[in-house]
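> Listed below are the structures to be examined.
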Structure I
Amino acid sequence: MNVVDSSAWIEFFKAGPNGLIFKPVIEDHAHLLVPTISLFEVHRVLRRVLPAEIVETCLDAMRRGRVLDLTDRRAIAASEAATRHRLVLADAAIYSMALEHRATLWTQDVDYQGLPGVNYSAKP
């Protein structure tokens, strides 16, 4: 299973240099998990630079994976991850959901660099 961090989704949707790294993972819908907080973060960023119709198309692409809600148990797991790894709320929630599902987390966010289960690609 795979979880794609918001930074990687945005890189993919903006056709950035690292977008090709994340493309095969994003297109493997059967193995893709999407935390709802990623939908929030991607929407927040893309709505500033893209027309609403294109943003909605991007969110629909994300919804092709299995969407994971932030439940009460997941919130507690995120709090534990935040404390243990010094992550902010969104990063901790995304990371803890990846851990919950024994999924690989794909990212270009330096805050995840070196964490177990993370496939980190530095921004060019």
Structure II
Amino acid sequence: MPGTSRVEIRTLKVGRYVAIDESAFKILSISKSKPGKHGSAKARLELEDLFTKQKRSHVGTVTDNIQVPLLEKGSAIITHVQGNEVHAMDNKTYANLILPLEAGLNLQPGGEIQWVEAMGRYKITRDH
């Protein structure tokens, strides 16, 4: 998967991110079981989709490899809001961004936002 790297499940921590089925998920909790007589230790991950907030679980052995998305974060100045899109200019690169409009955010032209990008999808994480 482009935009990801591989790590063993045993190295993951709560609050980090994993990529499953072309989506990025935040790890809410991790529970590990001891190895049994005929098997290896298992890990159960409780996950929340970064973009849709849907919950999901994933079970695998602690030695399994799992994809971890490479996140990019930044801040931008809103140029205008058009329909369900927010047009903004990145503060570092001065590139134009088109972000999906999030419900419940107070977005005004000239205001500053924080954004996150994972696996080609963008999300506004905070308005100032």
Structure III
Amino acid sequence: MWTHEESIDIDATPARIWAVFADVAGWTRWNAGIEHIQLHGPFATGTTFTMQPPGTDAFVSTLIAVDEQRGFTDETVIDETRVVVDHRIEALSPHRARVTYSTQITGPDAEAIGPEVTGDFGDVLGGLKKIVEAS
């Protein structure tokens, strides 16, 4: 098993951060690791989405937990490797929150793909902060 966690503090309410998370089509505006993304239903537990990083094949992920204004968890299974990313929003004050991405990867390729999957999380969180604080 391979795990990783990364956080950033954002000057915004959890509701404002949630609005950006729930706008899945808009993820490409703040996450350079997404060339194309399509949600197949509502932003709710059980819904799948197809995501294509630049220069690679698209893959399908499932929202396995969605808790409005608190976060969501997605799961991607490729062959025998399972990647679970928990995206948490924690209120620090009325207008400040911490967003944490916690990743757990299991399967035969966990150690190899872990750094590849999470290597840009600092940039992704920075992009999220920039777009949330600008709005």
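Each value in this text was obtained by applying a stated rule to the coordinates, not by laboratory testing. Remember, predicted model here, so these are calculated numbers, not experimental data.
> Given 67 as the derived value for volume of the Cα convex hull per residue in Å³, for residues 57-96 alone, which of the supplied structures I, II, III does it correspond to?
Numbers: I: 67; II: 124; III: 85.
Among I, II, III, the structure yielding 67 for volume of the Cα convex hull per residue in Å³, for residues 57-96 alone is I.
> Which structure, out of I, II, III, was helix-only ellipticity at 222 nm (-39500 (n - 2.57) for each DSSP H run of 4 or more, over all residues; to 500) calculated from, if the result is -7000?
Numbers: I: -16000; II: 0; III: -7000.
Traced to structure III.
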